[in-house]
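Just so it is clear, none of the values below were taken in a lab; they were calculated from the coordinates. Just so we're clear, the structure is a prediction, and the values are computed from it rather than from any experiment. Cβ atoms are built from the backbone, for glycine too; each structure is taken alone.
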Structure 1
Amino acid sequence: MKKGDILELNIEDTRFGGEGIATLEDMKIYVKGAFPGEKVSARLTKKRKTHGEAKFIEITEKAEYEIDAPCPHFGTCGGCQSQHVPYEKQLEFKMQSVKKLFNNDEVPMGEFQGIVGTDNQYEYRNKMEFSFGDFEKGGELCLGMHVKGSSFKIVTTDSCMLVDEDYRKIMKMVLEYFREKGFPHYKVMSREGYLRNLIIRKAYNTQEIMVNLVATSQIDFDLEELKSKLLELELKGKLVSILHTVNDSLSDAVIADKVNILHGKDYITEEILGLKFKISPLAFFQTNSKGTEKLYSIVREFLGDEENKTIFDLYCGTGTIGQITAAKAKKVIGVEIIEEAANAANENAKLNGLSNCNFIAGDVTKVIQDLKESPDIIILDPPRTGVHPKALQYVVDFKAKEIIYVSCNPKTLVQDLKFLEEKGYKIEKSLLVDMFPNTPHVETCVLLSHKNSQASSPSL
């Protein structure tokens, strides 16, 4: 067995990240996108002493539980990974893979309360970032997602099932419009072209829609006609914001050099658990509104009686978790590195009539050093990289009675929990929340209490 070989593999198990596990010649082989019970063909890309990695080619024999994927783009589009797996089975695999991470690192889960699924397996997203490009070099303009396993190819996903019909109508119209105009998409390598992204947000509960065209400044084009065509569309939601973002960055990320308002305002409003939140063009906001309500309800239940307590909400984004916990709290202090998001959090607090919230813009690692208050409870909701080690030490130094850790990456979560355990915290409860059906991603919520605290842990 050598690198480049095509292997026929029986997938026996799974691990976090959507990787199937097979055994060949007494070696574990990991295959992204493969599931237990399948037989797959895969090309060996890495070979180590203890394991190998292989790139999925195709399923040669289906697992007994498999179903037909309903989306016509599935298999080509790099967005969804598990539409052919029944939803209950997806939840089972996610739960197994997270529990395995905890077990492998010998980190307890406390009272493990299982996994909470979402109500909508499809049409659940409140934001999609589509890319302009081509499927074949020099081919017709496409608008959609990256092709599975490709960094440059784009497949038009105008029947995408993760979003509702309003998204599909908007992207079809925009694609047809720019195909007729003959404008080129931006090419990262040559740094030439005009069209980069189409970002659509639709607040699930308020039905407000934002359309944001991201393009370079290489072509000076009047977008009034496009705006008129968008406003003529028959949509179920309310199109309240049409934006044009100028992005001349060399990277593939969406970076706003300038944002022009073509229609309406530069934000939409979503309601979560009775509170209103303004969402600006580039602000982070959980992409599943109904799933967010479930997740934050669990955080609130884990908090128990927060009356007259000071709460730190670190990595707070637009302040959603902090504000949802603020009703009975004495004070909520949030820290967020993105200034736009922190400003939005303070605006949202005013919008919701919450005078006991203060959100600070800055790096958690630095801001946390200057906080004078002593928290009773700390909420951690970091990015995928986890909590910075310096920040985590400051968290420990506060000696808060309780910590609630919300994580989108259980790999970094278990490392942070290990450190917190070593520093005197006990894991009381844990629960998984599936916010991202048909993908390998899952949120993990953990309640910790300080071993020296006399406070009894709240019960669900």
Structure 2
Amino acid sequence: MGANTDAMILGAGPAGVALARLLAARGWSVAVVAARRADAWEGLSPRVIVGLQRAGCTAAVGVAGDAAPRRAGWNGRISALNHEHLVDRARFDAALWQDARAAGVRVIEATVATLRRGERGGWTAFDAHDTPLASAGVLVEARGRRAPATGLTDACGPRTVAVARVFRGPPVPAASAAVSFADGWAWMAAAPDGRRLAQIVVDAGSVPPRHRLSAFHATQLLRVPEAVEWLAYCAPEGEASARDATAVLRGGLVGADWLRVGDAAFTSDPLSGHGVHSAVGSAFAALAALTTLRDGPEALPLVRRFVEERSAELFHHAAAVGRAFYRMEERWADRPFWAHRSAWPDDSADAPAPVVHGRRVQPVVVDDRVVEREVLVTPRLPRGVLTIEGVELAPLLRLLADHPSPTDFAASDDTASAVARRVGQPPAPVGAALLWLRQNGFLQDGVSGGGLPTG
């Protein structure tokens, strides 16, 4: 079976569909092969919705609806957090499939059992009966945690499992809550139609076999007063289900004609709140990676560095965010669940070195391609910043190094106009770039572009 599409994407979640639409918009022929997921709920942050809107996933955004209020019960305190969009994954995924088809993507509902390379290149997917499903020149693995392991793991957090069960009760306004307890934490969601979800996140070693899962879930919920209140007058619908929730950074993410995206590349602890947002973001990065790989095999080393460095930095950032949340819960610091997660990651040699203010040459995306450029990095922006409003920052900083009073640049409209003439850019974006440099510590007394470290 010859390659009949440019790209075949396995999986039709947010990462797979966003990438499919992005590729199709640039003239690629794309096939998506995906099986329907088991019923589940998920909370999506507003920034996920923004990413989906950028990718044109209007049906999925519509299903996500309005954001619902979220509160937290942590370290003995109840607080109101921001909002999140509560989605039924069955409806949400159906809308994603609709978005894929609307972009001209061929969606094939099937379970892939095997993949084979052609003698002259390309990939073909087969089902369990060895029936070919689709073939393409490029393969994208986007089946999330269900994707086959690469055999390489660069980093792994404490083994964690999420156990969830759906309940039915009186109709209430949509809302969600996250609360801690002695041996884990719970995420609860309520839909206006009376459905409730209660999910507990616990250490994998404490989870019993499947036939005892519902009883285990019920016992754990009784230890969470907020959950007992949340589920008052509710009855369970179906049995509890379990899924892996361990943070894992996989190795072997890209080759000359294949790529892993979303949770198939790395997964985050759900407490970090970075999972779906990182998955959608990976679609935009994958677009640049695949576009660059089309230039020829000589582009692979740069693309591999881009994909692997980006994944590692995002993974370790999400891990650090999760660790900070675990450390905020001080009541059970000596309990194994909290002790292990408050100590991971341990800032070992496996983690990227702490980022300081400076300049660094690294792969970046310019016009849908991966290229090397000098960027400015800060502890808050470890991936680096190339431009502000279209103005490249590193060349601008080098230009400022010769100015006798670099701290005056952001404050003077005349100076901004003079610099704008030097760099051939309008004054407004140059002024914004100068202001960014000053606000982020690159223009300080006695410090200029020439005095900053490079890495």
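Give the label, chosen from 1, 2, of the structure having the highest value of FRET efficiency 1/(1 + (r/R0)^6) of positions 19 and 427 (r between Cβ atoms, R0 = 25 Å, to 0.05).
Once FRET efficiency 1/(1 + (r/R0)^6) of positions 19 and 427 (r between Cβ atoms, R0 = 25 Å, to 0.05) is worked out for each structure, 1 has the highest.
When distance in nm of label points 7 Å out along Cα→Cβ at positions 91 and 283 is compared over structures 1, 2, which one is greatest?
Top value of distance in nm of label points 7 Å out along Cα→Cβ at positions 91 and 283, among 1, 2, belongs to structure 1.
If we compute mean count of other Cβ atoms within 10 Å over residues 235-242 for structures 1, 2, which one ends up with the highest value?
Checked 1, 2; max of mean count of other Cβ atoms within 10 Å over residues 235-242 sits with 1.
Identify the structure, out of 1, 2, from whose coordinates helix-only ellipticity at 222 nm (-39500 (n - 2.57) for each DSSP H run of 4 or more, over all residues; to 500) was calculated to give -7000.
The correct label is 1.
Taking distance in nm of label points 7 Å out along Cα→Cβ at positions 123 and 315 for each of 1, 2, which is largest?
Top value of distance in nm of label points 7 Å out along Cα→Cβ at positions 123 and 315, among 1, 2, belongs to structure 1.
Assuming 23.4, 69 is Rg and Dmax of the Cα atoms in Å as calculated from a single structure, say which of 1, 2 it is.
This value belongs to structure 1.
Given a computed value of 3.2 for distance in nm of label points 7 Å out along Cα→Cβ at positions 131 and 395, which structure among 1, 2 does it belong to?
This value belongs to structure 1.
Quick check: 0.75 is what I get for FRET efficiency 1/(1 + (r/R0)^6) of positions 163 and 379 (r between Cβ atoms, R0 = 35 Å, to 0.05), calculated from one of 1, 2. Which structure matches?
1
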